[in-house]
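Pasting the structures here.
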Structure 1
Amino acid sequence: MPRNLYVNLPVKDLERSVDFFDTLGFSFNPKFTNENAACLIINERTSVMLLVEDFFAGFTKKPIADARASTETLLALSLDSRAQVHEFMTKALAAGADPTVEARDYGFMYQHGFADPDGHQWEVFWMDEAQMPTS
């Protein structure tokens, strides 16, 4: 049976985060969205729960990482083409993201990266597995 994945990320300003990801073309599941959380839909089996920091803190005994000061996770999102990677990055930067790495072209894979308004690092990439070099 396929499994669902829900990635949970703490955010300082939920409305700002929703606006940012809405600008990038994402939608939200209203069943899991309220004043403490917004369920960002990646696909039918993967979502990112954007949780207000105080609410997020209720799920862990550890301190919440400051994603602007340390790396808590790297989130990689596949897209359908090099052009989509470029378009997505253009939208993200225009919406207030900070670039984290320069674009890299490996022939079979093209990638770029940004930090969202809370500092969470996202990598967007296109890959043609049929063109991957063999080891």
Structure 2
Amino acid sequence: MNEILKFLHDNHTFYLATVDGSMPKVRPFGFVMEYKGKLCFCTNNNKDVYKQLKLNSNFEISTVSRTFEWMRLKGKATFITTEESKRAVLDAMPSLRKIYSLDDLTFEVFCADEAEATFYNMKGETRTIKL
């Protein structure tokens, strides 16, 4: 997991895809942390991404490095929103305190279950890590 987390941190903006009916929807994300042995993300329950993940938990994340290596991370979103998980998010990225607070009812935390990351390079080499 450390290699995946480092790759996402090193490549600050990554793109999370969900399913909206029969169509893919992609948006930029920038927060990820390790929490209780899982990769975790946060969102707002008023956003379409939350509604889409609640209806169909499958998602995929993609990002590319400056050296043109890229990673795809696929998994199922499991929402784990508690005061403890929210505190962990705010401690990991204090700038999110400008948007969220512990008592914010729109603030949601989810983790990647049944996840695997595949790394790619321009030589056509791939390597997969199951979480």
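Points worth noting:
- With distance in nm of label points 7 Å out along Cα→Cβ at positions 51 and 83 derived as 3.1, matching label from 1, 2: 2
- Source structure of the calculated read-out (percent of Cα pairs over 13 Å apart, for residues 43-98 alone, 76) within 1, 2: 1.
- Label whose coordinates, when log10 I(q)/I(0) by the Debye sum over Cα atoms at q = 0.13, 0.18, 0.21 Å⁻¹ is calculated, return -0.52, -1.00, -1.32 (choices 1, 2): 2
Each value in this text was obtained by applying a stated rule to the coordinates, not by laboratory testing. On a predicted model such as this, the values are computed, not experimentally measured, just so you know. Cβ atoms are built from the backbone, for glycine too; each structure is taken alone.
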